[in-house]
Every structure is written in structure tokens, then in C-alpha cells.
1. Taking 16.1 as the value of Kirkwood radius over Cα pairs in Å derived from one of the structures shown (I, II), identify that structure.
2. Identify the structure, out of I, II, from whose coordinates helix-only ellipticity at 222 nm (-39500 (n - 2.57) for each DSSP H run of 4 or more, over all residues; to 500) was calculated to give -9000.
3. Of the structures I, II, report the one carrying the highest value of FRET efficiency 1/(1 + (r/R0)^6) of positions 15 and 55 (r between Cβ atoms, R0 = 25 Å, to 0.05).
4. Between structures I, II, where is relative contact order in percent (Cα under 8 Å, 6 or more apart) highest?
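Nothing in this text is a laboratory measurement; each read-out follows from the coordinates by a stated rule. If you're wondering where the values come from, they're calculated on a predicted model, not measured in any experiment. Cβ atoms are built from the backbone, for glycine too; each structure is taken alone.
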Structure I
Amino acid sequence: MRASAGAAYDLGYRVVWCPTYRCPAFGGRVKDRFKELIRAEAGEHGWEVVALGVMPGQLRLFVKPCPTNSPSSMAGRLKGFTSHHLRAEFGHLRSRLPALWPRPCRVATAGAVPAETVRRSIETQDERPSTGGGGA
């Protein structure tokens with residue numbers, strides 16, 4: 001539970017998005033830098049990153065934001081910030097993709113599921129066999 005002036009809250013969003021054309025661009029240094037950028041931008045806004053899963057063609061995040069941030073604006077800020085920096089730092093992303101992220105992403109509340117369960121699900125996603133559905 002977190003608190004601010006006049007409110008106590010426990011929000012948790014699970015955010016999933018894919019690179020343009022599901023291009024497997026997130027390995028090695030790009031993956032490490034992406035994680036740094038997500039944590040930096042989240043920290044700047046006071047959002048707690050509980051779990052971050054990066055697979056070559058899909059990114060999953062479990063974050064606890066402030067109640068003043070809508071899920072779509074939070075996802076938009078993260079996508080914009082990471083796209084700007086990654087494309088500036090890694091030229092192959094600029095030359096292979098017209099845009100790093102397409103517009104859509106999936107955001108869902110964690111609901112009554114404990115944060116630890118969601119964190120474990122995201123962190124072990126690459127250990128499970130792929131279902132081919134691309135969902136969260």
C-alpha cells in the first residue's frame with residue numbers, strides 16, 4: 001500500500017507491447033539498455049517497477065504507478081522515452097524499423113492477484129513453452 005496527500009492506493013498494471021513487426025531486436029546490449037531506460041523513466045515519475053520481462057519480440061512490465069497517471073499515458077511515456085533513446089543509441093534499430101513501437105499495447109490491472117504472482121509470471125515467461133498467441 002502506498003500513500004499520497006489524501007489517498008492510500010495499491011494500483012498495479014500489467015503492460016505488454018511488441019516491437020514493430022515483432023522484430024526480434026531486443027537482445028544483448030539493447031535489452032540491457034531498455035531495462036535501464038524503463039527503470040529510469042519509471043523512477044522519474046515515482047512508478048515502482050515490480051517486474052520487467054524482455055523477450056526478443058515482446059515486452060512485459062508490471063508497474064505500480066501513482067493514481068494520477070492513466071494507464072495509457074504511462075504506457076505512452078515509457079514507449080516514447082525508450083524509443084527515442086534506443087533509436088538514437090542503436091543505429092540498426094533506425095535502419096530496420098520505421099518506428100520502434102506500434103501504437104497499440106495491452107494494459108490490464110492486476111486485480112486481486114498478488115503482486116508476487118504477477119512478478120513471478122513475468123520473470124519466468126521465457127522458461128515456459130510459447131503458445132503462439134502473443135497475449136499477456
Structure II
Amino acid sequence: MRPYQRTAKPDGRRAIGLYGERQAAEYLEDRGYRILDRNWRCRAGELDIVARHESAIVFVEVRTRRAGGRFGTAVESVDGRKRLQVRSIAEVYLSMNKLHGTRLRFDVIAITLRQTETDSEFKVEELRHVEAAF
């Protein structure tokens with residue numbers, strides 16, 4: 001008897017999210033941000049991007065959506081529950097990295113993607129950076 005093997009299906013949402021996070025990191029680096037961590041995880045959840053800009057530690061929540069999606073804009077998806085979660089995870093990050101007393105900022109980068117003619121690739125239609133979003 002052959003052992004059960006689970007085959008991983010490609011997750012389109014995950015691929016889109018990772019693509020958006022790469023675009024956001026490049027955007028930030030082009031503007032003088034130094035990326036400290038990407039996809040930093042702890043029990044409470046994940047921080048998409050942690051960066052340093054001037055004298056502040058910036059926690060960046062990246063939201064990526066396809067153009068014409070049914071669930072609202074990327075910025076609208078960062079609701080009160082998500083803001084509390086990011087703040088909570090940021091506290092863990094600060095504690096683990098002994099960064100208490102450092103100036104903080106919470107930003108949102110909202111990316112809208114348009115599918116290209118090949119249907120297997122995306123192009124950034126809009127990238128909106130909301131500084132001090134919450």
C-alpha cells in the first residue's frame with residue numbers, strides 16, 4: 001500500500017500576495033527605507049514588512065487586490081481587527097529585538113494588479129502608500 005501523499009495545489013491568492021509584497025519592498029527601498037524583515041512570524045501572526053526609515057521603525061501592512069475585485073479596495077481591507085493584530089505583533093517584534101523606546105509608524109501599502117494578456121502574469125496598476133495609516 002502506498003503512503004498517502006498530499007499534493008500541494010498552487011494558491012493563487014498566496015502568489016498574488018507574495019508578488020505584492022515584493023513590489024512593496026522594492027518601492028520602499030527605492031525611497032530610502034531599509035528593510036529589516038519580511039514575513040516576520042510569531043504565534044500572534046505575521047508582519048509583512050518591517051523597515052527603518054530615518055529614525056523610525058515602520059511596520060508595513062501590504063494588501064494586494066486584483067482590479068475589479070468584489071471585496072472592496074485593498075486599503076479598506078485593513079479594518080479595526082487587523083490594525084489591532086498588527087499592533088500586537090509589532091509589540092512582540094519590538095520586545096524580541098529590544099527596540100523599546102524607538103519611534104514607530106504603521107503604514108499600509110495597497111496594490112491593485114491588472115492581469116496581463118498572458119493571463120499568467122500581473123502588472124501593478126496602482127500602488128498607494130499610506131504613511132501613518134493607524
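1. Going label by label, the one that fits is II.
2. Source structure for this number: II.
3. Top value of FRET efficiency 1/(1 + (r/R0)^6) of positions 15 and 55 (r between Cβ atoms, R0 = 25 Å, to 0.05), among I, II, belongs to structure I.
4. On the way: I: 35; II: 21.
Of structures I, II, the maximum of relative contact order in percent (Cα under 8 Å, 6 or more apart) occurs in I.
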